[in-house]
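Just so it is clear, none of the values below were taken in a lab; they were calculated from the coordinates. Keep in mind that what you see is a predicted model, and the values were worked out from it rather than measured. Cβ atoms are built from the backbone, for glycine too; each structure is taken alone.
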Structure 1
Amino acid sequence: MGEGPFVCVYLLSRKLHEERSLHKIARWALRFSPLTGINSEKDGITIDLRGTSKLYRNKEPLARAIQSELDNHAVAAKLALAPTIGAAWALARHSNTLFSVVEDKHCLAQILGGLNVRALRISEQTIEALRHSGINLIGELNKLPRKALGLRYGPELLKRLDQAFGLVEEILTTTHAPPNFALTTRFDPPLTNRSGVRAVIITNLKKLFEKLAQSHKKAANFLIQLQLGTEGGVRCTKQQELCLHSATLNFSSLSQTIDVLVEQLASGGYVHSISIIPRNLERICYQQRDMRRAQEQVDAQALQSELLNNLSLRLGRQQLQQLHLKASHLPENSFRYAELKDPAARTTIPQIDLPLNRPPYLLQRPEPFNAIALLPDHPPSRISWNGVSYTIIGAAPSEKITEEWWVNELRSEADLPERHYFKIQDHTGRWLWVFRDSGMRWFVHGIWA
């Protein structure tokens, strides 16, 4: 790069040296120049102001405006404006003032001469070697023969000197603003037709899906915002977020469901603008087609994702839950429900051996019932459950289950509560899974359909 000017911002807070914070500040600085980059030391940014003469004839007020904006956002920083990146970097870190300005390249030797050689961005080994030779300032280096410096301290020192004084080019690795996929349509005069609002939203959603596909992106959330107005001129914003279970590019599979939600959003009022903002963007991962599969065979995983997306739109993402198995002998404690995640993210299935003689329908909590048994250790011959009496026409012992000894306070095995399970059939033909606890109480725990 040739002569600047360049603005170098040195962030004084170490918390801002994190990559996420640096990128956020660099993207913010793009409003001043499209050529903005993060320094290799990860402690600040550099702004290239070349080519901005039509907008900013005098660069010093612009640099002061940048510092003022940083102060308003409570970002502690030192700032320097100089003709080269190396000079701006040196002044921002090693000058005694928070704001430094060098407009003329010919003044660099005088201004940089009083700075420590550390301001040249050289290695600690070279700094130590210079210190042993009694050289601590950049001005002292400039008095020595160039050839001798290169032979004794290596080419790195010469390169950094030349970069600081603008004798060689220095590449600035720039930060690019993230692409803006939001679509906004404004209306003058405003829309008042409900069907017209609905048509614009559907059309813009289709365009947004196509725009995302061209950038190899897909989204899981779409925020729809309507700017509404009244006859009195008062404006407000009405919004609704379409939350999918997983990111998709298949608009046709969602069109009917989205149509219903859009119908609810497109209520009365004067609509001045409609904006659709995609969220939770993901990069499309293309998969190699399996040549052994028939062309007409539908991908089961894609169908599953489409089903979950439609259910998520109709019911809400929070209503979709997934069953997780737990290691417990007690049936009601052997599973739990959690938020349903993306099926593609599940790579392993827990290997837990489940008994095959369990009923398909398990009550959330065992329900007590009254029982008449001919013998203490035998299944009941007659029961009364939920106020209805049933005669038992068939029964078979199932299993004995005891609570885990490690769940509660350690005790002897004899003190652990034990359940005696039975499989019984009432006179209606229904099979019930019941148990008797250590207190001789009976409970219904499951039903076979």
Structure 2
Amino acid sequence: MMFERTVSGYRTQLRILVVLMLFALVVASAFGVSFSNLQIEAIAQEGSAAVQSIMEKKHATAVTVILADANGIIWQGAYGEMEHSKGIPPTKDTLFGICSVSKTFTAVAVMKLVDRGMVSLDEPVVTYIPDFKMEDPRYRDITVRMLLNHSSGLPGQSILGGMTLSKPYPDYAEGVIRAQWSQHLKFEPGTNAVYTNDGFSILEVLVKRVSGLRFVDFVQREIFDVLGMNSSRFLVSQLPENSYAVPNPADDFSTDAYLNMYGTGGIFSSAADMAKFATSFLTPGRLLSAESIKEMGEDQTKNLFYPIGRDDGFRYGLGWDSYSQPGMAAVGIDAWQKGGDLGFYGATLVVLPKEGLTATVLGASNFSSSDAGAIAERVLLKALVEEGRLKAMPKPSPLRAAKAALPDFRERAMIAGYYAGMPY
């Protein structure tokens, strides 16, 4: 279907090409749920409306969405253009940067080593990386688990060499190890949780040291190849022409740019490939044991110190931003979520482990993980309505301004001190 829309008060026409490939037969879920063609059509309408609304507001150039279960794709949609004004629509196989959703792949790589008895989550990192050290002697207390759930206390992000032009810099993660040598911790390891990219670069090195394979080769062999993720790749070489969504303006992402932060944000993937990865969490034994899948989705923040409360969007699992995605939690549904942003790309991955559903949303050009998450949420909620799990689509929660009130001197004294802040 071709839609014409006027964008934000000016006469530019946004041509949104919607590619909706619906199964001709009923899709039967491994969890005992089936969707008729009419139900899938209703999900498609909800998903398309969600995407079109955000694309018009944000001027995103391309978005792809897939709803899937353990048996495969239930519904998929592709919208916009692979490159601005070129008229070529994206497909389920179009590549996007998945940004920090790459961290979930790193977590799976580590958990595969845990399943094989080669790594213990609660063992100090120095056991596996002897040259990992810091000026702060407490670095010896940092465990593998703490890197996975952002509670290590690492000071932030080492950006030198994270993105290069003309040629890749495959030793970026080793440089992150060296960068820690002169650093101090933000807080006592295991007492707080602040999002940090460096922790996953260190995990990249851990996978390499323990497995004996380069991280990119380990992920290729142990994840991409196993799941048949044939389009997915790291930027160790240039992307094939016409294989990926080009951000607008195109100079935001140069064709000769290389993302070297492999373990923290370096994967390019397609919605079709990501659906295969997402549904692996519904099928124990495909990549990970049932125990490891469950461990990744456990609350890693319950014993940590939060003086001003926790952000509901960041209740860390292992490699998940949240073990309890807020929109799903509001209607009593368990959901694991990971988002990623890189300025010119945005992505999200949501898994409903008990309901047996997953949603992947990838987008380009002024498209954020929050946008992706909002789309995924509407698609999943509509699917739950159609299968009878929910009676109706919930009303959006109203935004309420917080009441401003200054603490008195006693309250200020109680919370005085140094606080962990942004990851960089």
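When relative contact order in percent (Cα under 8 Å, 6 or more apart) is computed across structures 1, 2, the figure 10 traces back to 1. Among candidates 1, 2, the computation of distance in nm of label points 7 Å out along Cα→Cβ at positions 235 and 275 that gave 2.7 used structure 2. When mean count of other Cβ atoms within 10 Å over residues 163-170 is calculated for each of 1, 2, the greatest value falls to 1.
With FRET efficiency 1/(1 + (r/R0)^6) of positions 91 and 115 (r between Cβ atoms, R0 = 35 Å, to 0.05) computed over the structures 1, 2, the top value is the one for 1, the highest of the group.
If Rg and Dmax of the Cα atoms in Å computes to 36.4, 113, which of 1, 2 did it come from? Computed on structure 1.
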